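Taken together, the values in this text are just the output of simple stated rules run on the coordinates, not laboratory data. Here the structure is a predicted model, which is why all the values come from computation and not from measurement. Cβ atoms are built from the backbone, for glycine too; each structure is taken alone.
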Structure P
Amino acid sequence: MRRLRVSVADGHPTSPRMSFTFRSLTWSMTLVVTLILNPGYLRSAESSATEQTFQTISQEFVRAFHDANPLAGVALGWHQYDGRFVVPTAAHNAAFRQQLHEFRRRLAALDRTQLSLPARRDLVVLENRIGTSLLFADRFRWTERSPLAYADQPDISIYLKRDWKPLDERVRDMTAILRLAPAHFAAARTNLELRLPRPWIELGLLVAEGTASFWEKDVATEAARATNAVVRGEFAVANTAAIQALRDFSAWLKAERLPHAVNDFGLGREAFAEMLKLELIQLSPEQIREIARRELKAEQERFAEAGRELDPTRPATEVFLAIQKDHPTEATLVSDTRRNLEAIREFVVGQKLVTIPSEVRAQVKETLPPFRATSFASMDTPGPFETRATEAYYYVTPTEPEWSAAQKDEWLTAFNYYTTDVVSIHEAYPGHYVQFLALNASPASTAAKVFGSYAFIEGWAHYTELMLIEAGFAGPQPMATPPTSADRLRAAKYRMAQSNEALLRLARLYCAIELHCSGMTVDEATRFFVENAYYQEKPARSEAMRGTMDPGYGFYTLGKLQLLKLRSDWKAQEGDRYSAQRFHDEVLRHGMPPIRMLREMMLRDPALWEATLR
């Protein structure tokens with residue numbers, strides 16, 4: 001039955017128009033009274049509108065970014081992107097670059113004072129992602145100047161490492177992607193300029209060789225296990241064409257680009273300073289370089305001090321070489337690493353250093369063959385939105401059967417128990433694996449779980465190496481007082497291993513600035529790693545080469561130093577309420593933002609927010 005609306009004025013039924021007018025007038029009068037009595041109401045409405053606009057932009061950017069990079073979407077666990085790949089033609093690259101600039105403009109137009117603190121965190125994270133992408137696109141001109149933009153693509157390794165659906169279906173997806181490989185490498189030839197940086201060509205050729213071998217051996221072997229003969233046949237055709245296109249691309253690089261190579265690879269001081277600001281670091285490259293020098297000198301003294309404790313008659317570098325002889329055999333590498341990893345986890349839990357949100361262990365496995373040439377040890381976690389293939393793998397790289405006994409022993413020295421444990425701390429407990437578990441368990445938004453700060457992600461893992469040593473890992477057991485001589489020597493060996501890792505990251509920080517701001521050459525950077533991080537010539541050169549195309553690899557150290565400063569300030573703020581576990585849990589529950597943003601979220605005194613480095 002239709003219900004008549006009654007006017008408050010005279011009790012008679014009103015027409016719809018009369019009712020609308022009366023209600024509009026009543027609402028307007030109520031609003032005026034509300035605004036007079038509560039001026040914050042308008043600000044709240046504006047804030048709500050700004051927040052909603054930001055959330056819309058955030059969702060659009062997450063979708064646009066992964067539409068342009070579907071393999072990254074698959075890695076996150078978004079399987080609507082399965083079987084998809086975008087050929088990086090000049091038109092596609094230009095369109096995506098324009099999208100990035102447009103998203104940056106839209107975010108800059110927002111009044112961030114009207115955003116909630118979590119939204120401001122997400123805004124900073126998005127600005128970091130967009131800004132970093134544009135640095136590579138506009139300053140490095142990555143797709144026009146770097147073979148590395150193409151040499152490892154399309155990267156289908158995720159389809160081998162994780163089985164979120166039956167193998168036949170994953171092989172079909174790989175086939176669909178590999179069919180686009182010839183177009184991908186054709187686009188590379190069209191896009192790449194005549195004069196390319198020599199280190200990038202050399203690295204590109206090395207990576208292309210590894211990718212071709214991966215497709216030819218490992219991917220083909222896995223695809224041969226598919227049960228459907230048609231699926232196997234279609235894959236074989238696509239894979240053969242992809243491998244040929246990649247080998248043709250490598251031959252083209254050698255014949256058409258290597259003879260014209262230049263040594264102009266630097267990002268430039270202005271762009272490097274912009275990269276620091278994207279991490280909310282307001283110091284200049286020169287100021288950061290001075291911090292690197294200071295910390296490097298102090299770390300070299302800590303390394304030397306630990307060496308003197310072990311053997312005062314020999315240089316610390318010789319002492320460190322001697323303790324590297326204490327390593328597993330090729331047969332026990334995985335089992336020893338697995339056993340020690342569990343011991344590290346037990347120490348973290350027993351000392352209440354950080355909450356580990358899951359009982360599920362990281363599985364220790366041998367590094368897959370295609371990645372052995374470039375990986376010592378690595379952590380492979382599922383994407384935050386993966387619901388089926390949720391295993392996490394901690395990979396260690398074994399010896400190769402064809403190596404001589406001397407080569408195998410030399411390789412295993414790098415897996416000495418002290419260094420391997422420090423690396424396990426970094427990669428798994430309480431480093432990247434715990435970081436991943438905490439991120440999944442956190443209330444962080446989709447954007448905060450997808451995009452993160454380089455300095456926070458690697459800074460956390462690097463910080464945990466020192467944090468566990470400080471907490472007494474590998475030192476005397478709690479009940480063993482006073483410590484025995486063996487206790488002290490064992491602790492000194494771990495301090496040397498941890499210090500050696502810190503020296504590497506400090507050398508990276510210094511060389512990143514010099515390579516990109518001051519014209520340091522690859523040869524000069526190589527010598528710096530040899531003389532200051534005590535690396536041998538070959539790995540030192542690899543570090544120098546990486547620095548030419550990864551200007552942010554100094555963020556390991558910058559992130560660690562920022563976390564140490566935040567810890568000191570938060571401890572002073574919390575007083576008796578401070579505990580290591582409370583601090584670390586709080587750090588890990590906000591996503592992966594620049595650490596300056598964490599200061600705003602964790603420190604009550606705004607006067608402390610800008611002092612990000614100790």
Structure Q
Amino acid sequence: MLPSPLAPWTGAPLRVMVVAERPVEGTLSLIAPNGSIAVKSSDRRDGPPYSWFAEVAAPAAGTWHATLERASANCSPITQEIAVSARKPEGVRIPAGSIWQVRNSWNSTNEALFSAWVEKLFDAPPDQDLNWKVWYEVLRDQSRNFLYNYLGRNEDATQIGQRPDCADFVYFLRAYFAFKMGLPFGYSNCSRGFGGRPPKCYQWFDVEHPEVTRPPPPPDQQDIAQATLPASPPQQPPGVLGLFGRSDPPVEEPVAPPAKAAPPKPKRPTNFAEYLRDVGDVVHTGAVRAGDDNADFYTVPLTQQALRPGTVYADPYGHVLMLVRRVPEANGTPGVFLAVDAEPDGSITRKRFWRGNFLFVHEPSLGTPGFKHFRPIVREKGGALRRLANAEINKNPDYSDFSTEQQQMAAEDFYDRMDEVMSPEPLDPARAMIDAVTSLSEQVKTRVTSVENGRKWQGKAGGDATMPDGASIFETTGAWEDFSTPARDFRLLIAIDVVRNFPGRFVRRSDRFALPPGKSVADMKAELQGMLNSELAARKITYMRSDGSPWTLSIKDVVDRATDFEMAYNPNDCVELRWGAPEGSEEASTCRRHAPAAQRAKMSDYRGWFRERHWPAHS
């Protein structure tokens with residue numbers, strides 16, 4: 001049981017979280033000092049870990065009791081006393097010179113609380129579209145964030161200015177939880193992978209030694225310079241001071257100095273906001289794809305026990321997501337994992353696991369893809385913080401979940417195994433196909449937002465975004481990173497392939513499906529093909545054309561235009577072109593802008609990557 005805030009008082013809501021590793025049935029009650037039951041909840045979230053939440057908006061002063069009454073007659077209630085003060089507490093003291101004081105340790109209990117906190121933060125029915133413009137909108141939603149003002153210092157009232165990308169985002173969430181709970185935290189400086197070499201991490205910074213220094217990179221890791229911090233932080237404008245620091249605007253990606261430049265003078269961050277800025281300036285997707293004991297993450301087995309909220313997914317092509325919920329298979333409806341990610345424009349979106357969102361392939365130069373957990377950080381007997389090696393993780397009773405299972409899987413084996421984890425029972429083939437179409441539809445809807453952001457930028461920019469050369473179109477900085485969609489469109493093309501080929505995959509894996517009585521595999525395949533066309537035609541999206549007028553497409557239109565999406569990612573083109581509008585059509589009549597000829601020529605040269613669905617390697 002975990003009460004929130006850390007020092008409850010009558011002027012703040014009293015919240016209680018209960019977590020369990022087993023799927024016990026029970027009811028959580030908060031009992032007031034006078035003995036009355038203030039709130040009762042039997043709503044248990046599926047796990048693992050399994051969790052309950054209860055809240056009293058204005059608790060009375062005195063001793064409260066949080067009680068979990070378990071349904072089994074053989075199980076006694078679990079109760080914890082909670083003292084609620086009538087006076088506002090001073091709040092957690094942070095020693096001078098520290099970002100936060102490490103007062104707890106990572107173990108199975110705190111890992112379970114982290115998972116339950118993440119699940120609560122992004123909770124909503126699985127069919128609900130869930131997105132935010134910036135990550136701190138989620139944290140400042142008191143109905144979602146169980147740890148809101150947990151430290152009693154009004155620490156969440158100050159807006160955090162950073163707009164994390166996908167890699168920053170998972171680190172930020174872990175850092176936020178560690179900050180609130182007084183847990184160890186650290187992060188690595190890693191290469192992105194270069195010249196056929198996978199990402200490699202060569203520096204680690206723990207929260208007790210947060211000064212970020214930059215020696216010249218090793219000779220075989222010259223691309224490390226991409227992660228170098230500026231010699232001094234940008235000047236901050238006036239803002240509201242708080243525990244998170246000033247209200248900072250988004251910071252532009254620093255320009256990397258020459259590899260032989262002298263290391264900048266270390267600067268120690270003075271608050272949590274500055275600390276996050278340092279983290280965001282250093283980490284990137286290569287840090288999540290790194291695969292040895294020096295990496296911040298380790299691979300886990302593909303089981304329901306291991307794939308819990310807070311688990312991170314490293315896409316080999318440079319994207320990162322975090323699992324936030326498992327929806328069990330029920331009544332023939334496939335089970336699903338839900339995840340969140342951050343886009344380059346800073347928006348946060350929840351999406352489901354499927355082949356179009358979670359790409360998996362083994363290429364040595366790309367690093368180690370797949371599902372991973374944060375590497376545990378422990379304190380040595382001498383007092384220093386360090387990370388556990390993979391072998392130590394498997395000997396630690398609180399963890400014991402390091403696995404190389406995913407590294408030994410081909411792509412088809414990986415997706416087949418995930419199907420079995422999400423849906424252990426045979427699936428209704430029609431429902432499974434509809435689920436795939438739903439996933440594709442969600443992916444296209446997310447792209448609508450990205451393209452619209454580009455349209456709005458076009459209206460203000462007054463010029464063209466600079467287009468990088470070669471594989472850098474997928475990883476760069478500035479307007480191109482914020483408003484182009486090459487990585488998204490690469491994944492969209494793969495997602496279209498998955499949906500188009502679903503009837504054929506049904507035949508290949510017919511043993512995983514429950515055939516309706518009297519129907520053969522061939523009969524069912526033909527029925528699925530007909531259903532697929534009608535489902536795609538029935539689902540619609542609407543985008544804004546260049547003049548602001550709406551235009552509606554069906555998902556079938558998008559699928560039929562797959563070839564056009566091989567060259568639809570440039571934000572310097574009009575939105576009509578980015579949605580594949582046929583030349584001379586009414587849809588395209590409002591187009592007034594085209595990318596420069598030199599950029600179109602480069603896109604033609606790079607088109608093979610999209611056509612062949614083959615991500616280019618950095619040379």
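Summary table below
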read-out: Which of P, Q yields 27.1 [Kirkwood radius over Cα pairs in Å, calculated]; value: P
read-out: Of the structures P, Q, the one that 15 was derived from, the read-out being relative contact order in percent (Cα under 8 Å, 6 or more apart); value: P
read-out: Origin of the derived value -8500 (helix-only ellipticity at 222 nm (-39500 (n - 2.57) for each DSSP H run of 4 or more, over all residues; to 500); candidates P, Q); value: Q
read-out: Origin of the value 15.9, where mean count of other Cβ atoms within 10 Å over residues 47-54 was derived from one of P, Q; value: P
